[in-house]
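Colleague: There are structures below to look over.
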Structure 1
Amino acid sequence: MLETLLHRIRLQAYLMMVLFSLGLVVIWFMRYLGWAFPTEPTRVLSMVGLLGSTTGAVALPILVRMAFYRKSARQGGLRLSEFFRMERYLVLCVFLGALFTLFAYLVPVYRYHLYLSVLVTIYGIYSVFPANKTYKKDIAAFRVKCDET
């Protein structure tokens, strides 16, 4: 059962990466064809893109992990379904940050803010990248127990 859940988490993470990559390609074509916004960059759009991507890719995953860790400490461990839900929330939070980066790539923003958004999103994707060692450490840290079925 653990292997099938880890496989599903990996599929969700890969789907998020594929969707983000497709979004980059679509926006690149839009900019190439001249369909993007041709105006000058503004501070508001730059800050919305940067803060949104930072919040989604870094802050929300930390908040989710801390909330589930506290739950694990109170209950003496997480059930496998709760661990899977946490991993799914982490992928969704990072995908939210990636969407803000796509927004920053679409609208006119300052290059510095765009580069920071991309860097933060790459870090967020790396943090949820499916690796067996990471899962084993997380399962030990959260004291994951098998669900009673």
Structure 2
Amino acid sequence: MIPRALRSPVMAMARPARPREETAAVREAADAVRAETGLTAADPVASIIARRVVEAARAYLDEEMDPFVAALKEAQRRLEGCPFDTLATDATIDTLGLFVAARVQRLQARQGRMIPSQDDEAECGELWAGVQKTLWRRYLKALR
């Protein structure tokens, strides 16, 4: 007799796989970190990658948003091929989407009320720390 789980309409449904670009960039970043630090264990390497990706993402969001300047910087990023910038800004990887989703969730929880800039900066720091932890877990899986 076939088990009930296999007879149901949904069989072996799983989460979608992470983009291949992300895995390639994580491995390239890991090679760079290992060359710089001499670390070999996946855990500290993933932690360093996550920290540097969050730093790159924050810098990207803080940049001037003039369309011409942004296009030039994007072209420069693509030419240089830094894996940390790729992980932070690539649209298929969507690292910035993690921060934006958390930010929107907090704004909805406050029912759209604005908070003082000092509290806003502290909240952004908390959100980026959460994003860094999520990225660390994700990169650790990619490195194992």
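None of the figures in this text is laboratory data; all of them are computed from the coordinates on show. Because the structure is a prediction, the values reported are computed rather than measured. Cβ atoms are built from the backbone, for glycine too; each structure is taken alone.
Colleague: Could you tell me which structure in 1, 2 was used to calculate relative contact order in percent (Cα under 8 Å, 6 or more apart) as 38? Intermediate results must be reported in sequence, preceding the final value.
Modeller: Working: 1: 38; 2: 35.
Traced to structure 1.
Colleague: If mean count of other Cβ atoms within 10 Å over residues 19-26 is computed to be 13.6, which of 1, 2 is the source?
Modeller: 1
Colleague: The value -24000 for helix-only ellipticity at 222 nm (-39500 (n - 2.57) for each DSSP H run of 4 or more, over all residues; to 500) was derived from one model only; which of 1, 2 is it?
Modeller: That value comes from structure 2.
Colleague: With Cα extents along the principal axes in Å, for residues 43-90 alone derived from the coordinates and found to be 39, 21, 12, which of 1, 2 does the value describe?
Modeller: Source structure for this number: 2.
Colleague: Further question: Using Rg/Rh (Cα atoms, Kirkwood Rh), for residues 59-114 alone as the calculated read-out, with 1.09 as its value, let me know the right label among 1, 2.
Modeller: This value belongs to structure 2.
Colleague: Please state which of the structures 1, 2 yields 15.0 when mean count of other Cβ atoms within 10 Å over residues 75-82 is computed from it.
Modeller: 1
Colleague: Compare mean projected area of the Cα convex hull in nm² across structures 1, 2 and report the one with the greatest value.
Modeller: Going through 1, 2 one by one, mean projected area of the Cα convex hull in nm² peaks for structure 2.
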